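Please treat every number below as a calculation from the coordinates, not as lab data. As the structure is a computational prediction, the values presented were derived from the model and not from experiment. Cβ atoms are built from the backbone, for glycine too; each structure is taken alone.
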Structure 1
Amino acid sequence: MAVIKPFKGIRPPQELVEQVASRPYDVLNSAEAREEAAGNEKSLYHIIKPEIDFPAGTDEHDECVYQKAAENFKKFMDKGWLVQDQKDSYYIYAQTMNGKTQYGLVVGAYVPDYMNGVIKKHELTRRDKEEDRMKHVRVTDANIEPVFFAYPDDAVLDEIVKKYTAQKPVYDFVAPGDGFEHSFWVIDNDADIATITAEFAKMPALYIADGHHRSAAAALVGAEKAKQNPDHKGDEEYNYFMAVCFPANQLTIIDYNRVVKDLNGLTPEEFLKALKHNFIVEEKGKEVYKPDTLHNFGLYLDGKWYSLTAKPGTYKDEDPIGVLDVTISSNLILHDILGIKDLRSDKRIDFVGGIRGLEELSKRVDSGEMAMALALYPVSMKQLMDIADTDNIMPPKTTWFEPKLRSGLVIHSLD
């Protein structure tokens, strides 16, 4: 059963939140962060992308960069740009995109739950990326940015969230760039806090939706601190890390598409002929073709869109991984025809989040940069949870969640 706790959040004063809040560290590069933070000394990028305070080209993994993150965090606290709440609280973080709002509960997730599998994963992590975030957590002694969880639908929690979100939010702003609305409420009522804690205690699992490396880093540093503390009791703040938990029924996974640089020596005609062995291939013309069901794909090649439908018998319905469209396309198209054997390392393939639209696929092919593009039907939350529940791992670049969590609305101290 899931263990959570409230915590004394570190937050910007209401009038500063728009200056402090930023995109997550891993959705932009150093140059983009430098540009977004230009002229704004209060931007969280100074903590999560502190290489922007050094000359361009400085290695973001240099020890002095991590130390700068800690210095800047202290500076933000000293100047009152970030202030710690006096009472342990839960928080509600709502995001509105394209008229649809999803409501997340910000909680302290339990490190042992990550270690023993109550917090379920669906992606592999890379050790170098884990270590980068671990250094950041160690040096700041805080979870500066949250991770993104899903939880099984719960009517009691829905009612509590509804009660608070009927009130005026503490923060409410539209973020520059993405145009999404971000709203925030504080839950500091003891009875509501107890109810939330008890409802989570009934849940057999929580699911990492986005932020596998941040989750791993936060949990590993928490476990490290427990091991290093001779007086460890189990209730210390480092036994928890910050997560925003959304009910699964509010979340939408959008498509995560593929573009490939060459056809592995084949002509477009030969490539289409090879596809017909496992797919029903239909030419759709120049208009963008969006897949409309599972096992249907959009192909952009040589100025035309095609519909590809996997033939029965080319996938296994009873296999939670084998039935995924990312698996079908990886095995039958990328591997068997194009010779792309490792999606993580092959330089011939790139990935395009559906938030950019399918026009981005045709643009990259028409420019000559890529030879073909493949549009996939998005994975469902049920598929994600089924895979996590069976301790399976999704193929790389399977899920894309949008909107991304804004960083800087609340921070969790490990002290």
Structure 2
Amino acid sequence: MEKPLTQHIDLSKGPLSLKEYEATGGYQAVRKALKEMEPKEVTEVVKNSNLKGRGGAGFNTGLKWSFVPMGEGAPKTKYLLANADEMEPGTFKDRLLLEGNPHLLLEGMILAAYAIQANESYIFLRWAYKTAHKALKKAIQEAYAAGYLGRNILGSGYSLEMHVHVSVGRYMCGEETGLLNALEGKRATPRAKPPFPQASGLFGKPTIVNNVETLCNVPFIVGRGAEWFKGLSLTDEGGTKIYGASGKVKRPGAWELPLGTPLRELIEEHAGGMMDGHRFRGALPGGASTDFLTEEHLDLPMDYNNVMKADSRLGTGTVIVLDDKTCPVGFVHNLERFFAQESCGWCTPCRDGLPWVAKTLQALEEGHGKPEDLEILSFHTTYLGPGNTYCALAPGAMEPLQSALKYFREDFERHIREGGCSYR
């Protein structure tokens, strides 16, 4: 089983140096693209590979690039941004790549920037990722010294500057347009769409924002082709995926596996199964802002389409496991408090609705719940749902709540009936 993203990562030895990365074939895809391929050819091979955005949205990456204006009439200034904010609770996959092989991200960014003809690029990094920051700064210095960044890269006539921007650490900064505002020095609030960033993004110029894991796949696609990439997957969606697991499992962690690996294999084989004395009840398949999957979904292929058919989302692919000794109400309450705290306050439903949800769940936990509270919570899952808020923060926050009310309603009712949580 091929593991292109992580096969050379050994965190006990630190990040790969430039020489170590080149010894694995690193930067050969950049050489190939700059010498043999037109920008539109790079976009086309990525599009044909069916690489879907690994940050959660799952949109075709090459198709997204194709929306950037090109040609003589297009703006000359364009930007390529790597979203390394990774503030989704339960998600830690990009950290593995940033700390283990930062040059892989840099090569992917160079290729993506070349494809859209951007000459400026930024890595928008979560403030807490200090080890990753150190590794990225060193890798960028090495890349400049070797001629992979800067003016006239490898004598090709193409130039690219790269910068690291350390974020202030708000969840909203990871939302694409909130990130753009933060990078411009503004409050991290979402922007109206349209215009979309591909046409008018950073400082009003065409901009592509891609997740770290997404960009790290690009060198392999350019180097080995779209069909090879599609062949890595167990389903018709291309590539591998860095899956993760946290919660009451024996071996929490992250593993690169073929896209479409079943949930059962991820939990029982790679995560070592449940801790002794604990039984699986459910899991959020892609970070905190996804709907629960339960025992009936254990053999579900973990790809974008199949998880969506089960009324959830693959999201970031990092699974948060719920066991039978953890209260589902308290589990969800913890998440809703986070989302309420991280709301930017830009729109009323999110600003006022999320704290209301958190307080209602707290009342249930403390034994002050009333039967009508379940109606209030159910109402909010619609009121804060898609199309009713300015961005996807509140709709995402409602996904674990709405599915918990569906699968674990008896636990909610018992909190009301017994006057509090019986799991303590």
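Here are the numbers for the structure shown:
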| quantity | calculated |
| --- | --- |
| For mean count of other Cβ atoms within 10 Å over residues 99-106 computed as 25.8, the structure of 1, 2 it came from | 2 |
| Given 19, 13, 8 for semi-axes √(5λ) of the Cα gyration tensor in Å, for residues 331-386 alone, calculated: source structure among 1, 2 | 2 |
| Structure from which 25 was derived, relative contact order in percent (Cα under 8 Å, 6 or more apart), options 1, 2 | 1 |
| Origin of the derived value 8, 25, 30, 27, 9, 1, 0 (P(r) over Cα pairs in 10 Å bins from 0, in percent, for residues 115-306 alone; candidates 1, 2) | 2 |
| Answer label among 1, 2 for the case where helix-only ellipticity at 222 nm (-39500 (n - 2.57) for each DSSP H run of 4 or more, over all residues; to 500), calculated from the coordinates, equals -8500 | 1 |
| Label whose coordinates, when FRET efficiency 1/(1 + (r/R0)^6) of positions 227 and 379 (r between Cβ atoms, R0 = 35 Å, to 0.05) is calculated, return 0.45 (choices 1, 2) | 1 |
| If mean projected area of the Cα convex hull in nm², for residues 203-274 alone is computed and equals 6.8, the structure in 1, 2 | 2 |
